[in-house]
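What follows draws every value from the coordinates through simple rules; no lab data is involved. Since the structure is predicted, the reported quantities are computational estimates derived from the model, not experimental observations. Cβ atoms are built from the backbone, for glycine too; each structure is taken alone.
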Structure 1
Amino acid sequence: MRWFIFIVIYIIIDIYAFQAFKTLTRIHWIQYLYLVLSLLVLANLIYHIASMNPYKGFDLPTMFAMGFFLVLFVPKILVVSFMLLEDIVRFIVGLYDRFIAHENTFSMPSRRKFISGIALGLAAIPFLSLLYGMYKGKYRFRVLNYNLYFDDLPEAFDGYKITQISDIHSGSFDNHEKIAYAVDLVNRQEGDVILFTGDLVNNIAIEMKDWQSLFSSLSATDGVFSILGNHDYGDYVSWESEQAQAKNLDDLKNIQRGMGWDLLLNEHRFLERDGQKIALVGVENWGAGGFKKAGDVDAASKGLKPTDFKILMSHDPSYWAEKIKTHPKNFQLTLSGHTHGMQFGIEIPGVFKWSPVQYRYENWAGIYEHAQRLINVNRGFGFLGYPGRIGIWPEITTIHLKKRKIA
């Protein structure tokens, strides 16, 4: 029934959009090509979703089927919006002319062609953007640098460099050369420590098979530390038994340990310099709404004092909003990911940023502050669902800890 409703809506929108396309060209083979492409993209999406392996979830071909569907469908939504608005105006004008002015000028074909041209011209923007996002944007890695100042940072850690990555989603990768470049880019930041804030895979541990040796090459003076994200638990696929799901999670944990990463499961470690320490606290996933709530910051920080300088790793930033930013133990810096910045948005660094995901998450990309407590929400290393990125590029974060000097 859901497929039937979806197909009906798609066809209605497609027919409406086709009217604009048909207005601008009378060449029949081009019109037929439009219709054939529309049907093929829809059929391809339905085929991949219907035949999707319930034990693996979204694979790369399914994501590309969704991507190509969006490439055609999103521009049509824009076209239909323009055409619908024009039809409403035409209808009102027609009623006015017929019943008030007593003229019959209800149809204005020349204006219809003009509006169709504008609508299709604007629709080319999301069409080309979505294609670019799939071809180039998803691997357009960028490094973001932040200097963060704290009154209570131990002197020995003044200038300490953290490299953060998040949301690798290895099951989505299709280009070993690009990922090798990105891993090398992480190492070239020469961070004192590398922190990974969750979602190593899309669903199952086997997704790391072709990437484990590559990510094993990540190195930093004080090591690589990691936590789990919501996708790492395997909750979004079907399992033959609870034991099978538990084994998958154990396999994923062992993969991280095998790569030399120190996986923190509601626990903490100390980083030490010149006899001074800061605490690195890692919680399991905790997300607002229907997301898994395995994180326990109280257990993870047991034995720590409010005066200890603490860096918290929490995959979902909603945990910071719900509990961390007002926690009595005073977590000075939290590092999160999860949102991906929705892989779509508009950013002018230091001036403006917008993404639809901001209507779901208060803290969705970059640095936020509350009562001198900071959080950085990493935009993510990989991608999921739509196999691309537009405007919100894959991110490697470098954070320099600075001690605020008292004048």
Structure 2
Amino acid sequence: MTTVSIITIGDELLIGQVIDTNSAWLAQELNKIGITVTRRVAVGDKYDEIWNALDQEAATANIILITGGLGPTADDITKPLLCKYFNGKMIVNQEALENVTLLFEKVFKRPLTERNIKQAEVPDTCRVLINPRGTAAGMLFEKENKIFVSMPGVPHEMKGIMMDHVIPLLKNKFDLPHIAYRTLVTFGIGESMLADLIQSFEEALPTHIKLAYLPNYGIVRLRLSAIGKDKDLLEKEIDTLFITLQELAKDYVVTNEDEPMEKIVAKMLLQRKQNLATAESCTGGYLAHLITSIPGSSAFFQGSMITYSNQVKEHLLQVKKDTIEKNGAVSEAVVIEMTQGILKHLKTTYAISVSGIMGPDGGTAEKPVGTVWVAVGNLNSIKTHQFHFRFDRQKNIQLTAMNAFNLLRQFIIGSDSN
């Protein structure tokens, strides 16, 4: 079995100044090609700790992937350490130098300094992996039938080296199994209740097929994964099981593709050639952010109004002052008028409006922190729902967004049937 250890280097990772997204991405991409990540280790910018981590991970894994510590400053010690670890000497790699020179002349448009030129220095015992996205080249070493790959810690640079060099090399070098995935997205049922619902199905799964529960912000994704050598047989087997799983969970299924709620709504709008606008108070533009993170969202998203204060709600969305005074800003009546106002101004097929108390302050006995009103609708009809969340500010905002998109999804489906 081909296994990988990931070593991430940097004091900033250990003190929480930077979140390690590299390891998660690497694990996902490696898993797609049948390679298992067995360990993930973070170490600081300390020579002995990095050296010991290399020894320890090489004792258990076939492949050791290293990210970080390849910059031009004094705290970037990975490259000289690897030079010594693999008994090499530092040389200027001509291809790496040409890459650095090109970046400074054509992209950065700055003069090349001696410090920058040193980025082209690599151990003579490595295979250089050119990094057109940055100045630090990747380096591949082999020792005692183990592969070591050192890459920059900058995520988009690391990803480029992995996809351009490392993934193709691993596919070619190792006899990898086929992995098949199917993902079902459910909403409106908790993880434990879902497990009870499909218990007999899960217990009957063959040993080479696994079921994982992936809960997140009101959604539970069910992921079936199968591993084996016979691709055609495996795909047929997992397809049959996936059909059964969909039938068992049919009352809660949102989609049978692994995609977030905002993308599900986006696809529905694109298929119908319809569009959307949002009026946001408590989420401060988060719904619009999620939508516009989708490539091509201009085809279905007209825009958003962030009407945080009552005065702006009145001025931009024509929410009546009397409505706010009688009901409060966090109320069904206000989100209805917000929806009517955004539909009138942006003339979209659908609109979402949200108003709530995200915390940690601002709650009352009648409307505690986590109280949220959501409205979705079109010119003919508006549907509302009150939610009560119980988490911190950020999670309450995220849950509001997911539930708002789901409410719109249900509204669109209902509109189709009318």
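Details
- Here the criterion is relative contact order in percent (Cα under 8 Å, 6 or more apart), and among 1, 2 the highest value is seen for 1.
- Read-out distance in nm of label points 7 Å out along Cα→Cβ at positions 191 and 303, computed value 4.2, structure in 1, 2: 2
- Read-out Cα extents along the principal axes in Å, computed value 89, 56, 36, structure in 1, 2: 1
- Per Rg/Rh (Cα atoms, Kirkwood Rh), for residues 231-334 alone, the highest-valued of structures 1, 2: 2
- Looking at mean projected area of the Cα convex hull in nm², for residues 183-222 alone over structures 1, 2, structure 1 comes out largest.
- Origin of the derived value 23.0 (mean count of other Cβ atoms within 10 Å over residues 135-142; candidates 1, 2): 2
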